[in-house]
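Undergrad: Take a look at the structures listed below.
Bear in mind these aren't lab numbers, they're just calculated from the coordinates by the rules spelled out. Just so we're clear, the structure is a prediction, and the values are computed from it rather than from any experiment. Cβ atoms are built from the backbone, for glycine too; each structure is taken alone.
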Structure 1
Amino acid sequence: MRRALVLLVAASLLAAVLPVATGDGDRARAAGASEARIFLGDPTTLDPAAASDSTSLGVIVQLFERLTALDSDLVVRPALAERWELLDGGRRIVFTLRDGLAFSDGTPLTAEDVVRSWLRLLDPQNPGPFATFLLDVEGARDYVSGRNADPASVGLVADGRTLEVRFTRPAGDFPLVAASASLAVVPPGVGRDAAALEAGQGFVSSGGYRLVNRSGTELELEANPRYWAGKPAIDTIVAVASLEGRSAVDTFTAGDLDWTPIESYNADWISYDAALGPSLRESNSFTTFYYGFTTTKAPFDDARVRRAFAQAVDWRRIVALADGADAAPATSMVPAGIPGRSDADFVPTFDPSAARALLAEAGFPGGVGLPAVTLVTAGGYDAAVVAQLKENLGVSVAYEAVDFEDFFPRLYDDPPAMWSLSWMADYPGPNDFLGVLLGSGEANNYGRWSNASFDAAIGRALGTADPAAAREAFDEAERVVRDEVPVIPVSYGTHWSLSREGLLGAAENGSGDLRLAGLAWRDGGRP
């Protein structure tokens with residue numbers, strides 16, 4: 001299902017609104033000024049409806065555009081849609097597309113193309129990995145399940161340049177969702193003709209670039225002159241798919257890459273390196289690592305036990321000791337940088353005395369009589385957590401580490417008493433870390449927690465167009481999470497990359513994505 005790691009929303013605005021790098025150019029190369037070499041990785045598919053991995057989605061957003069986009073401040077902006085209106089308390093949203101939109105081959109792009117593209121996620125025979133984005137649309141659940149085979153029963157109504165989306169409940173954050181790569185608009189050939197996604201001069205796109213050549217190690221992308229925001233400044237992007245065994249840092253140093261993501265352990269030393277340091281870039285990672293409880297069975301069906309476990313662990317100290325310079329202790333489920341996020345601290349306080357009192361109040365003084373607890377994870381701060389629960393509560397927690405590919409089936413089929421996940425934003429909105437993860441009956445609510453006050457607060461947040469009112473409602477939802485402790489937010493992530501100093505617009509958004517259509521070389525040429 002949704003990764004506990006990655007999914008994206010790339011910005012899709014003119015280069016002028018994007019952040020730029022500064023400083024003098026640091027290399028010379030014989031290649032022409034209208035080319036850049038960017039490491040994106042090797043996509044497994046170019047079909048927005050079929051993609052589930054971050055690498056594929058990171059390439060897809062360069063080829064196929066969405067209705068909305070995010071600017072450098074992560075404010076949702078018009079892309080293919082020039083405007084939208086929330087009606088009926090967020091239960092209806094009407095998008096108006098730009099006039100004169102066209103695919104790269106000149107074929108007009110209309111609201112009907114949006115509906116056709118989105119319905120592919122709900123294909124009853126082969127639903128997309130992110131069909132969940134559309135399940136709150138009227139009729140979507142019946143259509144994707146096969147209970148109603150009529151696509152007209154789905155609440156997606158197109159009329160020329162206008163698309164009305166009808167929801168079963170308030171969906172005020174859907175303009176953010178619409179910026180997701182899975183909801184990109186594809187030409188009619190995709191899904192009908194296998195050759196539609198093959199590289200060549202016949203490749204048709206709605207995004208900033210077309211795929212004209214592909215080898216085992218590179219994808220050659222050519223600027224789309226019919227792109228809604230104007231032809232991108234760099235004519236050719238060589239999207240490097242494989243480094244053939246070399247490290248990203250070595251490849252960049254050798255001059256064979258102009259931009260590449262890197263690991264945090266490389267960032268530690270590069271920040272002090274006189275040669276590479278000026279090329280180092282840091283950005284927020286919209287990722288929250290958290291521990292959770294299965295709330296439908298003892299002992300964690302009792303909120304007092306959950307609070308006791310939360311208050312018995314010094315989460316901030318654990319993160320600081322484990323992560324060192326990269327430490328980013330969480331203060332809420334919503335990571336730093338998400339628009340509409342509160343600055344309030346919603347993490348239970350470290351208080352071993354209060355924790356022991358809560359456990360005794362729940363009927364388990366000193367842990368006596370507490371049902372066996374097993375912590376199952378695919379990695380985290382587990383040894384320290386287990387040690388502090390023993391030290392501060394007197395509770396012995398069994399620990400089991402599993403491979404990532406085995407972890408999710410376990411969570412779905414037989415969730416352990418306690419577990420951990422890392423969740424990266426599908427779209428940069430508070431609800432993606434709150435209602436999507438903790439709402440009653442949500443597919444990603446692995447702990448099976450349900451709380452009417454929480455659900456009501458989320459409904460109010462999504463039913464208003466007033467940012468202040470939405471923020472207060474989300475804050476109320478976070479207070480419920482803090483007090484009921486279905487999960488404990490622990491830490492946030494950070495993205496690191498290397499970028500040529502003369503490459504303008506080379507800044508990732510919080511999902512780790514780079515917008516190729518916003519890149520340009522300073523003074524029009526490569527340094």
Structure 2
Amino acid sequence: MIKRLTLIFLLFSVLSACAPAGPTTDSVSPAESAPQPWWRDAVFYEIFVRSFHDTNKDGIGDFNGITQKLDYLQELGITAIWLMPIHPSPSYHGYDVTDYYAVNPEYGTMDDFKRLLEESHKRGIRIIIDLVLNHTSNEHPWFKEANNDPNSKSRGFYVWSETDPGNGWHPGDHGYYYGYFWEGMPDLNYTNPEVTAEMLKATDFWLNDIGIDGFRVDAAKHLIEDGNIRENTPATHEWYKDFYTAYKSQNPEAYTVGEVFGAGSSVVKSYTGDQLDQIFNFEMSSGFVNSANGGSNSGINSALKFSMQDMPDFSFATFLTNHDQNRVMSVFNGDIGKAKTAAALMLTLPGTPFIYYGEEIGMSGVKPDEDIRLPMQWSDGANAGFTSGNPWRAPNADYTTINVAAQENDPESLLNHYRALIGLRKSHPALGNGNLYLLDTKNSGIFAALRVSGEEIILVLVNLTDETISDYALTLDDAVLTENAYETKMLFGGGQAKSPERSGFSSYKPIEMLSPHGSHIIQFIP
């Protein structure tokens with residue numbers, strides 16, 4: 001099967017792409033090479049179009065609404081956007097696609113989307129869209145034809161059985177078809193090279209005809225089943241290796257980030273480099289949230305140690321929570337101190353960060369899924385400033401106090417906390433792609449690490465608890481500091497930090513008293 005897939009990929013590349021081949025795992029190391037790929041320095045913002053901003057008063061967010069809010073995103077510091085599904089679909093969420101070459105008419109026209117793309121690019125903001133490879137809608141023309149006519153070409157686009165094998169199989173008009181998620185999402189059959197060729201035509205259309213910057217690959221681990229093994233199969237990995245060659249031929253600058261739900265660093269590594277550019281690191285997400293929520297550094301330290309062991313280049317995507325999980329502010333029961341702590345960890349530590357829309361103002365929400373995807377809270381006006389029509393779903397009742405307008409000019413707000421941290425990350429390379437050195441703090445309530453890039457050395461120091469802490473001491477055994485004396489500059493957190501007395505230290509207290517949920521970012525200057 002793989003040889004046939006490879007032939008299809010190569011043929012498609014010759015016919016439809018003239019760009020040079022993309023990077024391979026044999027590329028020179030970062031120290032020897034040109035600047036990192038653009039996504040290594042990006043700060044992403046995940047948007048559910050339906051809920052972001054409505055401009056035509058139909059109660060549904062649209063592309064023009066995002067275009068109107070680009071100034072807000074630029075001020076936040078965002079450099080890339082991930083749009084949840086934008087294709088036509090019978091569902092509100094869009095993960096069951098009926099046409100891979102069109103946009104959801106509820107969100108606007110293709111010209112509206114192109115205008116959003118153009119205005120975003122003018123601001124240096126890139127856009128990736130959800131790519132739903134694993135399945136289509138059962139209302140897609142392919143499936144309708146396949147279900148109606150067992151002898152049709154499209155029949156081979158899906159997985160069929162004459163008898164009912166059990167879990168995950170659903171009755172069709174002629175036999176049973178496989179749909180991992182539910183009957184409305186029949187799985188595509190990637191053992192059929194024609195399916196691969198069709199999906200590559202779609203990726204080429206979006207990358208080159210439309211001009212987007214890449215894809216978030218939905219349900220990446222479920223692509224090809226092997227009997228009862230339904231995730232991360234060898235055939236799935238082999239398919240993505242060919243897919244990597246194909247999309248890099250279409251556009252060498254294209255970026256893919258995969259959803260492998262629950263993935264820790266070892267699983268992330270198995271997909272990264274020659275299959276997808278990055279994978280979301282759920283282990284890091286849990287580390288951020290659990291340490292901020294529980295007041296202990298064990299969660300984040302463990303996640304970082306596994307990542308340093310499995311992926312020392314930290315080429316993965318990070319986040320707090322996303323559109324499939326209870327919103328992080330609800331996990332924290334509305335505690336803004338914990339929310340600030342989690343943001344500080346994510347935005348000062350390795351990985352490409354993804355912020356879920358509204359997270360930066362503390363929007364809350366618990367499942368069902370519709371309630372973790374509610375309208376963005378722009379103001380305390382009618383419908384949270386989301387629409388002047390009848391919203392597709394009512395905003396959370398707390399919008400009168402938790403909204404963008406209320407936080408814009410408050411220096412202590414969560415919004416401005418995010419703005420400041422993102423600004424620092426963008427202006428100090430060490431916080432993005434610098435080396436990481438975890439420090440022993442002698443106190444589980446304190447997280448500390450050095451971020452180092454070239455001559456830039458930055459200390460990240462976070463009180464994870466809701467109490468003032470003075471009983472701690474930092475230890476550095478590695479020969480990171482090459483000078484005997486350093487001055488300190490407080491980049492974030494206020495106050496003045498004490499300088500380390502020597503290049504290695506075992507009882508260093510840069511700040512005598514650490515305030516509850518206080519975050520300090522300190523630069524060491526030789």
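Undergrad: So distance in nm of label points 7 Å out along Cα→Cβ at positions 192 and 336, computed for just one structure, reads 5.0; which one of 1, 2 is that?
TA: For distance in nm of label points 7 Å out along Cα→Cβ at positions 192 and 336, the value 5.0 is produced by structure 1.
Undergrad: With relative contact order in percent (Cα under 8 Å, 6 or more apart) coming out at 24, pick the structure among 1, 2 it was computed from.
TA: Of the structures listed, the value fits 1.
Undergrad: Just checking, which of 1, 2 has the largest value of FRET efficiency 1/(1 + (r/R0)^6) of positions 152 and 392 (r between Cβ atoms, R0 = 41 Å, to 0.05)?
TA: Going through 1, 2 one by one, FRET efficiency 1/(1 + (r/R0)^6) of positions 152 and 392 (r between Cβ atoms, R0 = 41 Å, to 0.05) is largest in 2.
Undergrad: Another question, if that's okay. Please state which of the structures 1, 2 yields -6500 when helix-only ellipticity at 222 nm (-39500 (n - 2.57) for each DSSP H run of 4 or more, over all residues; to 500) is computed from it.
TA: Going through each structure in turn, the value belongs to 1.
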